[in-house]
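Some structures are shown below for you to check.
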Structure P
Amino acid sequence: MKETDPVGCTLTVCRDCCCGSRKKHPAVDHDWQLQRLEAELAPAGHRVRTSLCLDVCDQSNVMIVHPAPEARRRGARPVWFGLVLDDAIADDIADWVGAGGPGVAPMPATLELSVIRVPGRG
C-alpha cells in the first residue's frame, strides 16, 4: 500500500450542474457542507473528493460512500445517497463514515431513507 492510499472510506460529493448549485438549491451552503465533511473526516483517515455530474440530477445533492479498502475486499459496496440538502443528513453520513461506513458499521435507519438506486443498475 502506498502512503497516499486511503485507509478509511472515500466520500464522493457531486458538485457539477445540479449538485452544489445555488441556483437549484439556494438554501444550501454547498461550500460549507463540503468544508465540514472534509474537516471531520480527513483527520480520521477518510478521503473526501468532488466529482463532476453523476447523472442523478433529480436526486441532487448526491454523495457516494465508498467502503474502506479492507471492507471492500470483504464484499462491501458503495452506497449512494440523494437529496443531501441539510446538515442533519450530511452529519448522519459523516457519523456513519466515522464509525466505519459500508461493511463495517450498521447504517442508521435515518440514512436508509436517503439511499438511492445506482444509475444504470436495475
Structure Q
Amino acid sequence: MSPVRMTSEEFEGLVTDALDALPEWTTPLLDEIAVLVRDEPEPGTTRPGVTLLGQYRGIPATAHGGRVPGSIPDTITLFRLPILAACRSREEVPARVLTVLGHEVGHAMGISERELRELGWF
C-alpha cells in the first residue's frame, strides 16, 4: 500500500472544513486557541513506537476563566504526515482530521485521554 499523498494546502483546507463541522458551542473555546498544521512533531516529542497525530498545548478551559489578555494562546497542532500515514485512502483523510481535531478540542475542554477514547474520539 502506498502512502496517501496530499499537499499542505489541500490538508489545511480539510482542517478548515473540520473546524466548520465542529458543534457551534465549541466556537467560544476555539476563538481562544490557535489551530496549527505541521508536517510532523518535533523530534523527541514522543516515545519510540508512538505516533502523534495531534497535540494540545495549554491550560484546559476547566482550569481557568479564559486567556489573559496579551498572553500566548493555547494551541492545537495537527500533524499532516502522520495523519496521512494513518489513512488507507484520500477519502479517509477528512474523517481522520475531524477525529484528531475533536480529540484535541476535548483536551482543551479538560477531557482526559481515557474519557476521549471511551467517547470514540481517539
If you rank structures P, Q by mean count of other Cβ atoms within 10 Å over residues 10-17, which sits at the top with the largest value?
P
For relative contact order in percent (Cα under 8 Å, 6 or more apart), which structure out of P, Q has the highest calculated value?
Q
Test item: distance in nm of label points 7 Å out along Cα→Cβ at positions 42 and 74 calculated as 2.0, pick one of P, Q
Q
To which of P, Q does the computed value -7500 (helix-only ellipticity at 222 nm (-39500 (n - 2.57) for each DSSP H run of 4 or more, over all residues; to 500)) belong?
P
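Laboratory data are not the source of any read-out in this text; all were calculated from the coordinates shown. The structure displayed is predicted, hence computed values, not measured ones. Cβ atoms are built from the backbone, for glycine too; each structure is taken alone.
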